[in-house]
Structure P
Amino acid sequence: MWSIGGVSEQDLEAALDRVHDHAREEGWSVLMYGPNSSPAEALELRAERPGRGLFLDALFLDARNESNSRTESGVAVTVFTICYRDAVERS
């Protein structure tokens, strides 16, 4: 997981838009892009890379939103992978 902070909310939103566009261009399947179901209705991107076992979750945490307890806005990004299993272990 990594995050970005110390940037204006407009720049953070624009960056997440660019990640969304680039992910699609690179063959990621976008599962969700828009407000999530949290009380803050945070902008969220969820995507997976078919056949590679990769999953991405990027969340815009907007401090301007009263439902969000953050004092500074940011984007948090988490990339998940499937666990590697040695072929010998499966035999």
Structure Q
Amino acid sequence: MLFAVFGSVLLGLALAWAADRRLAARLPGRPAVYGTGALGALFGAWVAGASLGPGHELGTLLGATLFGGVLLSLLLRPSAHRLRRALPF
């Protein structure tokens, strides 16, 4: 259990670091990004652990990573150059 908690937080922080390095212009401040990555992965580990049951540490870590990535994607702002529609409506 403790392995899944620390592992999911570390995976969430690594995911937040990668997102911050690649998409810094489209994300809010670093504390929000790192906090969302860590807490999102921790919540994802809790959901995956509750649904898979004990003994599935790799599945729990995979669920933590996916959930953390989804929450980080919700922080993204639109890019500066948006595509315009061809039709006016």
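Read-outs throughout are calculated quantities, based only on the coordinates presented, and are distinct from any laboratory measurement. Please read these numbers as outputs of a predicted model, since none were measured by experiment. Cβ atoms are built from the backbone, for glycine too; each structure is taken alone.
With mean count of other Cβ atoms within 10 Å over residues 3-10 derived from the coordinates and found to be 12.0, which of P, Q does the value describe?
Going label by label, the one that fits is P.
Could you tell me which structure in P, Q was used to calculate relative contact order in percent (Cα under 8 Å, 6 or more apart) as 29?
P
For the read-out helix-only ellipticity at 222 nm (-39500 (n - 2.57) for each DSSP H run of 4 or more, over all residues; to 500), a value of -24000 was computed from one structure; give its label from P, Q.
Q
Distance in nm of label points 7 Å out along Cα→Cβ at positions 11 and 59 was computed and gave 1.3; which structure, P, Q, did it come from?
The structure behind it is Q.
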